[in-house]
1. Given structures 1, 2, which gives the highest value for volume of the Cα convex hull per residue in Å³, for residues 241-384 alone?
2. Out of 1, 2, which one gives 22.8 for mean projected area of the Cα convex hull in nm² as computed from the coordinates?
3. Of the structures labelled 1, 2, which one yields -20000 when helix-only ellipticity at 222 nm (-39500 (n - 2.57) for each DSSP H run of 4 or more, over all residues; to 500) is computed from its coordinates?
4. Which one of 1, 2 has FRET efficiency 1/(1 + (r/R0)^6) of positions 193 and 337 (r between Cβ atoms, R0 = 41 Å, to 0.05), as calculated from the coordinates, equal to 0.30?
Structure 1
């Protein structure tokens, strides 16, 4: 839905191509602020502790995956924000008995769950969290069971709505039946070091043991809160843990529920509360030093400011490379770069003449015709095979190759295919 939203905004002229990155950055920033507000409100409602609510929001800002999602325009943070506000509205509707506006609030919460899922489909796996307000209320057990069954049926309906919506998209669809082809499931992935490393990077290495402390403390009480936080986190943990480790942003929703466990010891009184504060400060320090700064948004680091500078430098570099290639004198270019770099090149290609672009999707690559120029952009997650390079070389006069993929494929094989250039070899262009 994120892409469709942009398409509609472009179609009606509400934003132009040049301002799209700025719009998405502001949208992401606004979503992170609203997510922080909802986390504070939910922690207050669940714990009745001002200290736990304030510290929870502060720790949220230090979680690497939340920070990266706040400064980089991923749909994950928008989906999370919509989900949390839906939960807050639902808790307001049902926690203290049925009132005049409860029905409308429940409808609004349901619509927000649908919207969150349309933005990022795995959000529906966190739907069990909506059972928490029901089971924390003073309703009879039979009524709570009926509500739970109703929420389960509604979650299945939400998933069906997403599948119908995805199949009807005007852009490239991603229906549920094709998901396993892109992310095959393998139980061995759950215990691989790469999966655990990804989880630690998403949460911040120092906060992992502290979350366990919070979990063990909560077993003394608040069993309902514990159960539904785990019930909402476990499906996402197994859904992504069983798949090849790819990007930390997929762990954003369970990371927020993990945060709730983390700050629960602050409900204690006396020296226990002081000890919990000290543990959080130590955990934050460990998280900062655990992983070195990185420009990767897929595998983030707790060194937030240093990493942000590296990410900014890398973004500027990729835009400059895309600008130089798109505005070069070459008439026919094949662009073979990693999937995460591809949008920079597409953006600069479209900027050359946005009203005169013709696009076709061919096997493994997108074909753009801009006036007399032609661009063939490799559009898959994996490096191309030599046969793919032969096909691209037959269509384009020159291949632009990412240096890392040159090393992976092998220079000898590339030289047998066609002339190739790395992005740094192009003279700078003014964009």
Structure 2
């Protein structure tokens, strides 16, 4: 009996000792892994076979451009001995072998490591930079795309790398474009980059046309909107317009007028480019309503507050020359200090200003008395100078957009058009 109690006690003490040793090892490993972030050398001295410490020590050495590759490889091999499936150590050994001129074996080792750690974006970046230095364009493109799939945070770096590859040679352009036309999570960001940075704004048109050759790769509405917005922001108006008219939604339109949707019969889109953009006005409400004889028209209801804001605007691209600006107009109980206008403003920074405007009231209709009249056609002539390459048609309460004006009541517009005179 006493002997059994002794055995149980010894067994219990042994188990407690094992548990204590395991707990201490866990604690020691945790402390050493934390130490490896700040002092890798001390961490290796503390636990010589700890993979995290060995990798950190190798990384610290690699930060020195004049480091000894053989010593780094030795550390990484020790790490692999403790953790044979560590893809990062394998890949970095390959990278160091390549640095030492060991080819093609180094490439094979690097590729094997990347396959073991496919979601390691930092490793992908290193492999990408190495491939770029060695002009292995296929590999570099593959690594950049893998970064984009793994970590959205790396989108900017990877997109810039793809752009660098594409711009470097005809071969690089072909490799990148072959991947870029395929639907992906990164295609929209890449299209934005091409539209914003290409020396030829029309470059993005060629890329999107290739996408449109197959329904499976056709550009999406969101991608189209991004490209259009980017082209407009860089003031590539002609290219933006050419791209816009290629929209399949406009395929049935035989002729695009200078003021698209000037009759308001087409539904307004959420992010318009060459269509009407309705402002969120604080001094009034703007809507597209049906009316007798005018199935859809733009209606502005004013609250009587002073404002210089625009209620609606529409980009147009008119070449230099003389034009007729016209619209059908109706007013109901409209009281205005000045005549509301359809103003044609120049968007080109070298020729900013208003090149012409259509007054919606006569001088006798402004003042304190309410004005009501049925639908009628108003027109004026405007001249676009050569330096004004793009314009904007805007509905506001004064020709001078800087001056706040007070108005109340409502005014409606329809069949707005700009036609060339000579």
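1. On the way: 1: 153; 2: 141.
Going through 1, 2 one by one, volume of the Cα convex hull per residue in Å³, for residues 241-384 alone is largest in 1.
2. Details: 1: 22.8; 2: 36.0.
The value was obtained from structure 1.
3. Details: 1: -20000; 2: -14500.
So the calculation was done on 1.
4. Values: 1: 0.90; 2: 0.30.
Considering all the candidates, the number was obtained from 2.
Each value in this text was obtained by applying a stated rule to the coordinates, not by laboratory testing. Everything numeric in this text was worked out from a predicted model, so none of it was measured. Cβ atoms are built from the backbone, for glycine too; each structure is taken alone.
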